[in-house]
Structure P
Amino acid sequence: MIHIQNLYKRYNNRDGRESPWVLTDINLTIPKGVSVGLIGQNGAGKSTMLRLIAGMDNPERGKIERFCRVSWPIGLSGGFQSSMTGRQNVKFVARVHGGGLNVQRIIDYVEDFAELGSAFDRPLKTYSSGMRARLNFGLSLAFDFDVYLSDEATAVGDRNFKAKASKAFKDKVGQSSLIMVSHGEGILKELCQAGIYLKKGHATWYDDINDAIAAYHQDAGTRA
């Protein structure tokens, strides 16, 4: 279960002035075992919400309580050391977060899943954003989290890799749950039961993902 209480978030402008609130007075409880689609227009704060849930960013006010193991956002390629190779980054993360896990097993899994070939042994500063995202994707799935966070992860790569990514999430459903941002409504309907609709800084919970998508389209004046 993840409990979000009285959460506010904004970012300061470079000139020091306070920016408008990105998220305002968010109060949500995400139940255990429920996969959730995070929906909203561009700039609604979906990626910000994922980063806050992951603990990669801090709220201005309020708090998030996690009663489970939560992944970092798959699809966001930050957090790697650009001067190190893909293999070295995976090895470092596996040693830090893996506990008693077999580090070599994690490295082998990521190397196979990410399909980077010889680039796996090249510095990350030579990677494209898509290559970084694929490395991040494979590394996240190498660990057993209770909740996986996904920011457009299934949109990475060519058609075959997208199919592979979708299957990987499907295989996780039942063992774990997802909180997913995606512009692909088909994958949201397929993998998520509930929905969170972000609009003008506020969040509305829907027990049915189809209702969340319908509310989004109603406000946008389009058909689901």
Structure Q
Amino acid sequence: MPEKFPTIIINFKAYKEGYGHRAHSIAQAALNVSMESGVLIGIAPGYMDIHPMSNHYNLPVYAQHIDAINPGAHTGHILAGAVREAGATGTLINHSERRLTLADISGSVKAAKEANLQTIVCTNDILTSAAAASFSPDFIAIEPPELIGSGISVATADPEIIENSVTAVKEKNSSIRVLAGAGISTGECVKRAIELGADGVLLASGVVKADDPEKVLRSLVSKI
């Protein structure tokens, strides 16, 4: 793959379509489209699928969350090093469905970096994006929560939040890549997000719940 960082990342969440045989079908579709188009696509499956996905598909695989902990007595927590050992490339941090305090975001980014994981910090507004940029993650993904799963693209409904978040992040650290999320489902959405300054997109239901994920993915990469 020519790119180090993916342009499209698919979050499988805990959708019924996002684990087991169906998860493998989505991963295979992502690999097919990635190889055909040259656009690197990453996947964020459930924890149980990180190891098989990383072994069967030549794609970046991301955990959906890690905890800001060191190895020890932390029953039920997600250890960054264990995620890395399972084959993950990186991790989401502070998704709107797994919100953290700024202190925990900082700790999780630190733990991920120590485990050699790429970091994708999700934010919901411009101020949070700027604050998260001070932790120097690899990505910041701006996702207005009211648009997540709505089918209404952030690139259309709230273009200013993308533009202003990109500006706020790049002023802090120009090397951080910005992803746009919430309601992204078509090639036009991706094209518009990139025109607004984003480096790529983070999406979920538009692919995971689609009748034909490969068809949707082909649309997503068609205008890049």
>> Quick check on the output: 2.7 is distance in nm of label points 7 Å out along Cα→Cβ at positions 43 and 67, derived from one of P, Q. Which one produced it?
In response: Q
>> By the measure percent of Cα pairs over 34 Å apart, tell me the structure among P, Q with the highest figure.
In response: P
> Can you tell which of P, Q yields 14.4 when mean count of other Cβ atoms within 10 Å over residues 27-34 is derived from it?
Replying inline: P
>> As an exercise: P(r) over Cα pairs in 5 Å bins from 0, in percent, for residues 107-162 alone, calculated from one structure in P, Q, equals 4, 19, 31, 25, 16, 5, 1. Which structure is it?
In response: P
> One of P, Q was used to compute relative contact order in percent (Cα under 8 Å, 6 or more apart), and the answer was 26. Which one was it?
Replying inline: P
>> Comparing P, Q, where is mean count of other Cβ atoms within 10 Å over residues 131-138 highest?
In response: P
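Read-outs: derived from the displayed coordinates by stated rules, not from any lab. Treat the numbers as computed from the prediction; the structure is a model and nothing was measured. Cβ atoms are built from the backbone, for glycine too; each structure is taken alone.
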